[in-house]
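Visitor: Take a look at the structures below.
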Structure I
């Protein structure tokens, strides 16, 4: 499994390379839009994963004091 920080860094690197290579504003927009979309999706997925893990940990901690979990 790929580290999310590495994947996000890779996308950011690709965005910067594309900005340097493509000079035409129309073409730049066409190339960068999918990259920015991919970047945002990756960040959102990672945030959702972290929130889910935090909620699960909180629930486990709450259940440790009850008779539901032994």
Structure II
């Protein structure tokens, strides 16, 4: 079982991976969350934690289940 830090790192890794796979900019994802591209970058770098509601918005944007971000 993963601890909290490992889960946060996994979410961050998957946020970055799907954004790059789909060819979106940091600015575009910042727009989805109504935050700056710098703030979104901090989520991907695991420097700031993302709220569950924000993660749900991103999952909806990509058309994936929220569980995607927790998968290894």
Structure III
């Protein structure tokens, strides 16, 4: 099997692609169901800071895992 050629892309372009993808994904839920998104957001704001921090840590860990699998 031939080795895959790596396509060179400037770091700034890759970062912009990542941010664009994040914004698209973040925008889907409020676009599809704004009332439910607002309700969910209100519930999150009522959580204790420790739970919000844990949720953030879990999201970071999951994101890092996906990044390692994709790279």
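Quick note: the coordinates plus some simple rules give every number you see, no bench work behind them. All values reported here derive from a predicted model rather than from experimental measurement.
Visitor: With Cα extents along the principal axes in Å coming out at 33, 24, 21, pick the structure among I, II, III it was computed from.
Guide: II
Visitor: Tell me which structure, out of I, II, III, gives -27000 once helix-only ellipticity at 222 nm (-39500 (n - 2.57) for each DSSP H run of 4 or more, over all residues; to 500) is calculated.
Guide: III
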